[in-house]
Structure P
Amino acid sequence: MTQALILASGSPRRRAFLRALGLSFSIHVADVEEGNGEGERPHALVARLSREKALLVAAAHPAATVIGADTIVTLDGRLLGKPAGPAEAADMLRRLRGRAHEVYSGVTVCPPGGGTPRTAVVGSTVWMRAYSEDEIAAYVASGDPLDKAGAYAIQNEPFHPVARMRGCYASVMGLPLRALVDLLAQVGIRPPVGAAAACEARTDVPCCAGRDRLYTGPDLSARA
């Protein structure tokens with residue numbers, strides 16, 4: 001019998017990535033407080049949050065394999081979460097403009113029957129371009145930044161906020177596919193579509209495939 005798979009996230013980007021892998025799954029959003037613990041390092045924070053989300057849903061669905069994920073943005077060691085509104089989104093974008101910052105994505109797979117959760121964290125460095133005040137205003141007015149850590153989507157074509165990045169493009173979007181596929185294999189799930197093919201199908205950017213790859217130019221500023 002096919003093993004039930006649940007995504008503990010309402011993110012449309014994560015749903016799209018799982019579909020690109022050819023996986024069948026249901027969605028049960030985990031209601032977990034995403035505040036930063038005192039003294040908690042970014043990689044530890046995303047690991048904990050992804051694990052808490054997966055465990056919360058797994059407790060209600062013990063026969064399923066559950067995927068939990070979390071993504072955070074840090075600038076100068078400070079966490080940039082989802083903006084509370086348009087004004088905060090514009091402020092975040094001004095702070096990020098023309099600068100480098102770090103993006104961390106954690107992913108956890110909880111096997112059925114109370115098995116040991118498996119967690120991976122992927123970090124990437126992102127350099128923003130020097131977008132104008134008018135571009136910030138138009139992007140914020142679109143509503144796109146309001147549900148995203150750091151108030152931006154790397155894949156947003158009209159705004160195209162990123163000049164270059166080093167790391168995993170899919171992870172910056174919210175789900176490190178290579179890490180997820182490796183974790184799923186550990187619990188006996190092998191997606192019909194490989195991580196690199198699924199990543200490139202959703203991003204139009206060459207998959208990092210676990211390598212230290214620097215992306216620049218039109219791949220990041222003019223994508224479909």
Structure Q
Amino acid sequence: MDSNSFYFWLSQQTQLVIQPVVAFNPQREKLLGMNFTEENKALTTGVIEDIERFSTYINDTLKCADALYGIGGYNEHRTVYARSRVFDGEDLNNARCIHLGVDIWGKAGTEVCTPLDGAVHSFAFNEAYGDYGATIILEHEIAGAHFYSLYGHLALADLTGLSEGDFIQAGKVFAHFGAPNENGQWPPHLHFQLILNMENKKGDYPGVCSMADRNKYLDNCPDPDTLLNLLNWAK
């Protein structure tokens with residue numbers, strides 16, 4: 001299955017109930033579309049490289065917009081990854097800068113649910129500066145489709161007592177937004193990503209790719225908002 005096949009499969013699932021990943025009431029609460037490309041001049045090097053300033057920027061931006069969460073980022077060419085050697089490349093074409101998931105920015109401790117029934121495929125604490133931090137990957141087999149969902153930047157406590165193969169019911173709280181000291185040194189948020197082929201990886205999968213590999217990874221990682229359906233509510 002590739003991304004186009006996934007989109008077609010999803011379009012045929014008229015009876016499929018998709019649960020919210022985070023609690024959000026569009027009648028009372030707001031979402032803010034956030035831009036992490038070079039067009040966002042507020043994200044200076046000084047802000048990006050200082051976790052306190054970066055977190056303050058996120059919090060102040062959401063507060064100013066009266067938004068519960070900030071959201072966005074799929075297939076976005078981002079400048080923020082220059083802060084970490086995790087994303088280094090030998091040249092600009094090889095540096096990892098294309099974001100493969102959707103980020104939901106909010107408060108540490110925010111509850112995370114799975115949108116669909118799934119089982120724990122794998123999990124890990126990817127603790128390098130700028131990495132995912134606490135990470136859980138779920139495996140889904142639904143109506144003939146087989147795919148995975150990755151949840152990055154979680155609270156470290158979410159990994160305690162977890163075992164591969166554990167069943168996670170759709171809509172069940174199973175994780176939380178992590179604080180910077182456990183989420184790879186990022187402002188609190190969830191990185192949510194769909195993956196069709198895990199390529200034998202466990203507890204980790206690239207959430208950012210290079211320009212050279214963009215088409216390859218977008219073909220294996222469909223747009224998560226096809227499940228989340230949150231960007232329609234973003235201002």
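Just so you know, all these numbers are worked out from the coordinates, no wet-lab data involved. What you are looking at is a predicted structure, and each value in this text was computed from that prediction instead of being measured.
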Among the shown structures P, Q, from which was the value 21 of relative contact order in percent (Cα under 8 Å, 6 or more apart) calculated?
P
When helix-only ellipticity at 222 nm (-39500 (n - 2.57) for each DSSP H run of 4 or more, over all residues; to 500) is computed for each of P, Q, which one produces -10000?
P
Which entry (P, Q) yields the derived value 0.94 for Rg/Rh (Cα atoms, Kirkwood Rh):
Q
